[in-house]
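Following this line, the structures themselves.
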Structure 1
Amino acid sequence: MILKRMSKEYSTMLKVLKHFSGLNKLDAFDLLHKMEVTLFYASSPINTKNLKQIILSDIEKVDWIDPFHFTFLPNGNLCEFTGSNNWLQVYKEKNRFLPNWGMFRVYYFKTVYAPLELRKLTRKNLLGVVRGKDKENKVQEFLRQHRITANNSMTNRLLVLDL
C-alpha cells in the first residue's frame, strides 16, 4: 500500500538501498561514491553492459579522473582534492584529531588507470598502478630523485604532479 503511494523514483531508490542492508555506513558512502564516478563516465540511457565495461577497463582518455574531488576514508575522515595532472589526482586526508603538521599528513591518489580506487600515496602503490603503462619510466626516474610526497618549496605543490 505504501509503495503504491511512493513515486517510481522512491520505489527504485528503496530497491537499491535494500542492497546496503548490513553494510557499515562509511562503506555504503564509499560504494555510492564509486557508483557516482562510474555513472559520470556512462552514456545515457544507462546500459548495464556499458557500466560493466567501464568498471573493468582503464579509463585513460578523460578530462577528470574523479569529477567530485573528495571522498571519505573508511575511518570517517574526509579526503580533499589537493591537485592533479592529466593522469593523476592527489587527495589529502583531513584528520579531525591530529594537527596539520607535515609528519601527520597522509596523501591518497587516483589515476586514469584505476579511477575508482583511492590508494595511499606510497612508492609501492604508485609503482604498482603504473607498472606496464606509459608513465612507468617517468615515475621510476622521479622516485629515484625525490620522496613521493616532496613539495615544491615555492608553490607548495607536490612534485609528483609535475610528471
Structure 2
Amino acid sequence: MTIEGRPGYQQVAFSENTFEALLTFLAMVPVQGITELIYRLSDGIPAIKVAELYNVLCWSAENRGGIDLELIQEWFYGKQPRRIEIALQVDIFPSNSMEECQRILEEIEKKYRHLRTLCQAVRREVEHRLAEEESWAKYRRDTFEMPKEMTPSIMGIIRNIKGNRE
C-alpha cells in the first residue's frame, strides 16, 4: 500500500498483490478478535493505511472479514488518539444519530486539535446526511400528511365506505 495525495486529500493505493497477501493473512489468523489484532500489529503504520485495511475487509470480504465495526465505533468515545484517528478514517459514523455524531466530533476536535482536519471531513458527511434526512422528512410531511381542515370530511367518507353512519 502506498499513500498518494496531499494531507487532507490522501488516498491509499493498493499494489497488485495486496489482495492476495490479505487473503493469506486472513487464512492464518483467527476471525475472532481480528479487529484488535490488526490494531495491535499496526504500531508504526500510518493510521490511514490501517483504516483502509479495515475498510477493505469490511466492505469487500465475506462476513466483513471479521471486522467488528461496533468496536471501531467505540473508539470515537475513547481516549486513545491513534484509535480515534483510525476510526475517523474508517467508513463509519461515530453514532447512528447524526446529532450525536456532531457532538462527538466537536469533542474530539477540542481534545485532539491535530485531528481537526479528519473531524471536518466526517462532519461534512454528517451535515450532508442531516440535510438529506430533513429533505426526506419534509417530503413525507408534504406528501403524506392530511391537512387538518380536511380530516373530518375525509373521515366521513371513510365511514360511508365502511358503512358506519354515526
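All of the numbers you see were taken from the coordinates with simple rules; none came from a lab. As the structure is a computational prediction, the values presented were derived from the model and not from experiment. Cβ atoms are built from the backbone, for glycine too; each structure is taken alone.
Some observations on this one:
- Value 1.23, calculated as Rg/Rh (Cα atoms, Kirkwood Rh), assigned to which of 1, 2: 2
- Comparison of 1, 2 - label where mean count of other Cβ atoms within 10 Å over residues 43-50 is highest: 2
- Answer label among 1, 2 for the case where helix-only ellipticity at 222 nm (-39500 (n - 2.57) for each DSSP H run of 4 or more, over all residues; to 500), calculated from the coordinates, equals -10500: 1
- With distance in nm of label points 7 Å out along Cα→Cβ at positions 91 and 107 derived as 1.5, matching label from 1, 2: 1
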